[in-house]
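Pasting the structures here.
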Structure P
Amino acid sequence: RPDCVAVQQAMLQHCGGKMRNRIAILDVWGGYLDRKDPSGDPIEAFRNDLGVNYLDFAAAYYPWVNTTVVQDKELDYTRIANPALLSELLRKELQLPEGDAIKTAPPRIAQQAQAVADITKTDADWTAFVTDLVNNSTKSDEEKAKALTPTALEVAVETHKSLLHKSLVSMSPLYNTLMTESRNRLNLLPPSAAMAGVYTMVDNSRGVWKAPANVSLNGVISPEVNLSHEDQEDLNVTTQGKSINAIRSFIGEGVLVWGARTLDGNSLDWRYINVRRTMIMLEESCRLAAKAMVFEPNVANTWVTIKSMISSFLTGIWKRGGLAGAVPDDAFSVHVGLGETMTPEDILEGILRVTVLVAISRPAEFIEITFQQQMQKS
């Protein structure tokens, strides 16, 4: 946890203090735990650890999610860190004989005992085993030579491992339980990676000014912690201002991202993710466009060119819904020129200063509908 906190604080410093053209997507440490867990409230710990710097350049999500990233076919006994312990557990589960007792056991029991013993074989052991099989076979010398090439040996070893895995699946309930539990544990993932994909998808389909919320997560089965409306209230609005975006499951809709706030929830200007990201996009776009004017004469013609270029760009954003206002003049204004944004000293020092004011559209986070009865009309 201390390492996680250090990394997250460094991310905030990088995004808000150094670059100022990106935001951090943070995961809650222990986000697979319920807030009433005996070990402590992970949300409270996250808020206490994070600090107060550059919160408007980050968003956090809770809880972790159960995914389908890791498939059954990707797991077998070779992924177990301690194969000797696995072999011992399965031998005890199936009550298999050891040593010389295997020779006198019934064929089925002997096969099971051999399969369990094979779990501890290394790649070198398997290669030697396959080599002996080939050398002792009735194949011709030419066929043996082909079967003993490095590529052929590798394929044969993988085939034997796969057959052993299938044998263990068919004969051991414990092995199946271990594989299933391992898959479930590996598929329990923090949501930040999925949220980065959601941001990209929403940016491409709607625009950066659309809040990345009310969107389903693909490849997600369920959130690890089910949140109710009451549970979410303290996540979104808290006296500390550190808003956490909820991931919730809704009947008939699936798993949805149900929040679009930055960690600076008390700020009226920067409480929404899309507002911060839209401002970053506008700033970077205008800054890159203005680079073409470097070393141009700092005179009225240049000022008019810059103003018209930025105004044209912002008009396009307004038409697409990125800026609020009934007409362009309500949505933005661009100011540049001597006596407006610059002084004679600025011009002598080679400074061309442009001021852009924008009204960024904000999400309708709460929709209130009022019903009233009216008298019947004749």
Structure Q
Amino acid sequence: MATLSICIPVDADAPDLARLTGKLLAERTTDIEVIALFTADADKVPDELIAQAANDDRLIIERLDTTPETRALWRLVASRATGRWVTLVRPSDTVDPDLVVMVHYLERRDASVDALGWNSFQIDPLAVPGLAGPVAVPTHYHINSFDKTAMLKAFFYWEKSLNAPRMPFGLYHGALRRSLLDTLLALPVNDSWSSPVPQYEWAARVLLFSDALAFCDRPMSAMNMPAYRPPAVHRTSHDFPFHAGLGLTGAVAEAQFHVLGELGNNWTADENFLRACMIDCMMETERPAFVAKGNGYFAAFQAMGGTLASGFRPEFQPNRPEDRRRGLHGGALMVDRFLGGARTAQEFYDAANWILAPVPMICHEEQLQ
């Protein structure tokens, strides 16, 4: 059994995986397995990737005969993992292969921890040089326990959130211990709804079923994060008024609603969620899009009884203030989005990794004494 399984769901229009898998498998002694699960409508498996798999049995390539929705695809690839710890990234993302060092260290430091989160760089592939804001690089590298109650409030009650809860725990750019993953995969699943952001469904389940949480300040991955786009066609159920077709906030609420409902609990909204919906609207800089999104959210609040609808008053802000910060600010080093000429999330992480403390130093044996 490998220490770490890295799951990569591959659907239509995914970039070539060879660069990512080559990085993950560069060191022969790294105790990982990489599982690439291709859907039927994905591009042909590249010859370079096939050659990598032929020369390294840690790389497993499988192609489905069908094209399941994203939620189902993630479950399928996670169910194929055999490692003691499991994480998932998309083909355009990246994760540090030294994550295997960190989870092995965590096993010895605190056996109760079954969910590990970390800072992850969020890189917009459509950012424009000279206009893009900075990226924060943390200057602390601690691995700390997280209060589960506080995280439950932050996620389900939207405390101190923007248009989505700040949630570093889950399967996507987070690591789950085998015991927790098996528990989550054994839960009954309602396939009557779809979601373009299944990471929030996984985050909800992880928070509810995990025993203990740990968080590393050091970034261990980078996400390819373009601005959220509602799906052209979205299948909803249960007459829940908030959904992915409204915006990112609606998509998160929809995931929360279904996860809680499957456990017999009700989803509720308060002023924190109201503020998140307004922030989601205010991120639109074109008036037609702002009006359409605002009307959608307002109608959803009215459908819930209208108690919060009167407080829904987002302000249109066509010109966002530019963020020109660079250098040290608080506990972070603000760097250019195109650091080292980086265009993609993978290139940015490779550039930023030169200014991060090495993982083996953070997870040194002396830290266990």
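Here, each number is a calculation from the coordinates, and none is a lab measurement. This one's a predicted model, so the numbers in the text were calculated from it and none came from an experiment. Cβ atoms are built from the backbone, for glycine too; each structure is taken alone.
Computed quantities for the displayed model
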item: Label whose coordinates, when Cα extents along the principal axes in Å is calculated, return 60, 48, 46 (choices P, Q); result: Q
item: Distance in nm of label points 7 Å out along Cα→Cβ at positions 124 and 140 - structure with the largest value, from P, Q; result: P
item: Structure from which -14000 was derived, helix-only ellipticity at 222 nm (-39500 (n - 2.57) for each DSSP H run of 4 or more, over all residues; to 500), options P, Q; result: P
item: Test item: distance in nm of label points 7 Å out along Cα→Cβ at positions 244 and 284 calculated as 2.9, pick one of P, Q; result: P
item: Comparison of P, Q - label where mean count of other Cβ atoms within 10 Å over residues 180-187 is highest; result: Q
item: Which entry (P, Q) yields the derived value -0.83, -0.92, -1.03 for log10 I(q)/I(0) by the Debye sum over Cα atoms at q = 0.23, 0.27, 0.34 Å⁻¹, for residues 148-187 alone; result: Q
item: Parent structure of the calculated result 17, given that relative contact order in percent (Cα under 8 Å, 6 or more apart) is the read-out and P, Q the choices; result: P
item: Test item: Rg and Dmax of the Cα atoms in Å, for residues 108-195 alone calculated as 18.0, 58, pick one of P, Q; result: P
item: For 13.5 (mean count of other Cβ atoms within 10 Å over residues 44-51, calculated) the corresponding structure among P, Q; result: Q
item: Answer label among P, Q for the case where percent of Cα pairs over 29 Å apart, for residues 20-203 alone, calculated from the coordinates, equals 28; result: Q
